[in-house]
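The following blocks contain the structures, represented as structure tokens.
Coordinate-derived values only; no laboratory data. These figures come from a predicted structure and were not determined experimentally. Cβ atoms are built from the backbone, for glycine too; each structure is taken alone.
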Structure 1
């Protein structure tokens, strides 16, 4: 069979064009996915700053003036984050607009000491809940909810569950720091911390079940030992709360020491988030 050279050449050119187009689309997808994951990592940083600001500002409003410098630093960091987020996809989402509207007013009220510690915590809780919803909205905007770590575990859901587990610990950090700064229990904060302690216990247990149930050999190796660390650090925090904060009489534990104990537990949980999201960034082709 004799093949017309012109036709053969046309097929070759078409094949090369198709391959080039496929490579271009693939490269564009990789860049889009890496950008999407980087935006989620940035949003996690904002949540972390907001959680630290909640604990610090509630302690300051309870009378711990030694944290005033840290409070100012955190406010400046959040302002910088907002300024750096101009012209990003986050700006299009209602939860982001709600946050940038609320933050300046909350910051001013804290600076002027117009809020009680209880009010500071409640406003921050609502603001951070909005940021967690924004994380979910961004995941859906970038179609990351289709990414599977195994047959049943969604990347975005596990990441969000990890952030929510860290958030209940963050709430306990804020309330406990307030009580330690005040030097005695009682009132709304004691009731709040007692309730949060129960919630944290169940939420951490659920996260441990989720991570233990992952059926991805590569990720299992990356997460090896993390559950033990989470249990160790959260157990220490809960023990500290039971023995040194939720007690009758004077609380002698310093707000700074309590803050450090709580932060260690939070950081251990957030390390799991970092390991999972970094794995996704490096292996997204396998997950989609």
Structure 2
């Protein structure tokens, strides 16, 4: 019974991540669109570090002792997260946010289905992987970028970001299990590499101007994008496992686009089709399981 309750709680956490991340993509990211990306990363990762470390204040010694005892896992987790973010930035720069986001979640869901197939041997997971591949082809051949850009570069970098994100989920799950850390305790350590790494590439004058003109938007985006949704994502990873969590959170592209379409009153059939194809891949194993 406790296992069932924990699993149901994990599904709720995953759905909350989908909703909050989608809202952040639609409403929050534009608040800092004029801020240099590495400066934004430095400030927002600092905000996330502050929030999660304050929430874990009584257990910080336990948290950082665990990191010192598992340096390889921590380094893998942090490197994967850094690669994920770097690929997202350049994919968006070379293409656009929809291509980046969609490719990322397709790739992570594909790896999740592959892991589930290896564990269970169910053919429905193979069909889901095939459907996800078809959604990438639709994205490549049918999606039209509104600005000058390269669709293929965006897709390839988005896929690499998705692979890195999946590696992050696997390593954070393993670190949590091995060191017996909670979601908040894992997140207290998650952003240090991003914070320190980005600090080497920012200029003090740029940082000063950014903080003077964009402090409140950066706080809003930091909490709305890096604190609230990420907490529920980590909860889902620890309760459901990386494979299942990666599959469920791939609902983000469709949810994001539906919110955007409702808000803007603009509906593009190709975007909707891609989101529905991804969703059908997620639903297929459940449908097959219910009928068998």
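The table below lists the values:
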{"quantity": "Identity of the structure behind 32, 18, 11 (criterion: semi-axes √(5λ) of the Cα gyration tensor in Å, for residues 123-266 alone, calculated), options 1, 2", "calculated": "1"}
{"quantity": "Label whose coordinates, when Rg and Dmax of the Cα atoms in Å, for residues 83-202 alone is calculated, return 17.2, 52 (choices 1, 2)", "calculated": "1"}
{"quantity": "For relative contact order in percent (Cα under 8 Å, 6 or more apart) computed as 23, the structure of 1, 2 it came from", "calculated": "1"}
{"quantity": "Which of 1, 2 yields 14.8 [mean count of other Cβ atoms within 10 Å over residues 91-98, calculated]", "calculated": "1"}
{"quantity": "Given 0.20 for FRET efficiency 1/(1 + (r/R0)^6) of positions 139 and 187 (r between Cβ atoms, R0 = 30 Å, to 0.05), calculated: source structure among 1, 2", "calculated": "1"}
{"quantity": "Computed 6, 25, 29, 20, 9, 4, 3, 2, 1, 0 for P(r) over Cα pairs in 10 Å bins from 0, in percent - originating structure among 1, 2", "calculated": "1"}
{"quantity": "With distance in nm of label points 7 Å out along Cα→Cβ at positions 43 and 75 derived as 3.3, matching label from 1, 2", "calculated": "2"}
